[in-house]
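Every number in this text was worked out from the coordinates using simple rules, so none of it is lab data. Predicted model only: the values in this text are computed from it and were never measured. Cβ atoms are built from the backbone, for glycine too; each structure is taken alone.
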Structure P
Amino acid sequence: MPGYKGHIAGGALFGVMGVVGGVMLGYLALDPLHLAGLLGFCLLGAMFPDTDTDSKGQNLYYGLLIVIDAGLIFMKMYVWASWLGLCAMLPALGHHRGWTHTWWAMLLVPLPIVLIPAVLIGDRSIEPFFRFYLAFVLGYFSHLLLDGELY
């Protein structure tokens, strides 16, 4: 059971493999900003399951969310900031190694990445957002695998 550094390394490894595989198979364009965003979402997914306990990983995760939320508020994107705040509170609804360490949470937790833009923007084309969903799921999968929750 690795600590936050192990989960960051695992998420980075899975993220790089996913990005390289996606580029090589032609699913992803060689756009550094887009690829960095996908890798970032993978790392967020790798850290998310441990946000339900007082840890270094939790501090890093919520520190990043504060910066993102402040940026959204600064840009007057209040609806997005409120959704981020609501989703950030969800891990507090359980105990450590509770619902955040399940396969179904791996699939359900990142659904707002796809659903919220579809509802707020009104565009039913989820394809651009689905890549970020998959990146988060891949990082989440790496966490559960490293914690031995999948076997």
Structure Q
Amino acid sequence: MNNETEDLQDTYPGAGTFKFGDSAELCQHLIALVRQGKKTATCAALSDFDGEPEAMPVAGRCDIAANWDGTPALVIRTVEVTQVRYCDVTEEMALCEGENDTLLGWRKDHKAYFKRGGHFDPEMMLVFEHFELVEDLAGREL
């Protein structure tokens, strides 16, 4: 374990580490949206947690969003976790993700995202997480 992770575990005990998106470009774009205050939610397929239930977001817990290379980028605190079918995501929920201006745009982009991951069904269950930015680690002396 490197010193950065050890230090962050001291500051944020129990924090897990994850990456936004499924590519370096998307990851950095989503981190930028969080930094700008535009992205305050994210979602994943419920089935993604089958092999590692400890990775499931938990309200009140802080987690570390990593850059694509694995270096820590942000610390977020989960505010609310909801399980919802893809087809039942509301426009309000979709807009909190900060990636689209409409529910239709969110559906189009997320359908493509889930298809790239090999699992899309309009009735698939999602883990929808609202969060707040706790610390931007850019420039932090670790």
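Once distance in nm of label points 7 Å out along Cα→Cβ at positions 49 and 81 is calculated for all of P, Q, which comes out largest? Show your work: numbers first, answer last.
Numbers: P: 3.3; Q: 0.4.
Top value of distance in nm of label points 7 Å out along Cα→Cβ at positions 49 and 81, among P, Q, belongs to structure P.
Comparing distance in nm of label points 7 Å out along Cα→Cβ at positions 89 and 121 across P, Q, which is largest?
Looking at the calculated values, the largest one is P.
Kindly point out which one of P, Q the value 0.50 was derived from, the read-out being FRET efficiency 1/(1 + (r/R0)^6) of positions 9 and 41 (r between Cβ atoms, R0 = 25 Å, to 0.05). Write down the numbers at each step before the final one.
Working: P: 0.90; Q: 0.50.
Comparing all candidates, it corresponds to Q.
Who wins on distance in nm of label points 7 Å out along Cα→Cβ at positions 73 and 105 among P, Q, i.e. which is largest?
P
Taking distance in nm of label points 7 Å out along Cα→Cβ at positions 65 and 129 from the coordinates of each of P, Q, which one would give 1.9?
Details: P: 1.9; Q: 1.0.
Derived from P, not from the others.
With relative contact order in percent (Cα under 8 Å, 6 or more apart) as the yardstick, tell me which of P, Q scores highest.
P
Given a value of 25, 16, 14 for semi-axes √(5λ) of the Cα gyration tensor in Å, point me to the structure among P, Q it was derived from. Write down the numbers at each step before the final one.
On the way: P: 23, 21, 14; Q: 25, 16, 14.
Of the options listed, only Q reproduces it.
In terms of Cα Rg over 2.2 N^0.38 Å, for residues 57-112 alone, which of structures P, Q is highest?
Greatest value across P, Q: structure Q.
Can you tell which of P, Q yields -8500 when helix-only ellipticity at 222 nm (-39500 (n - 2.57) for each DSSP H run of 4 or more, over all residues; to 500) is derived from it?
Values: P: -22500; Q: -8500.
Only structure Q yields this read-out.
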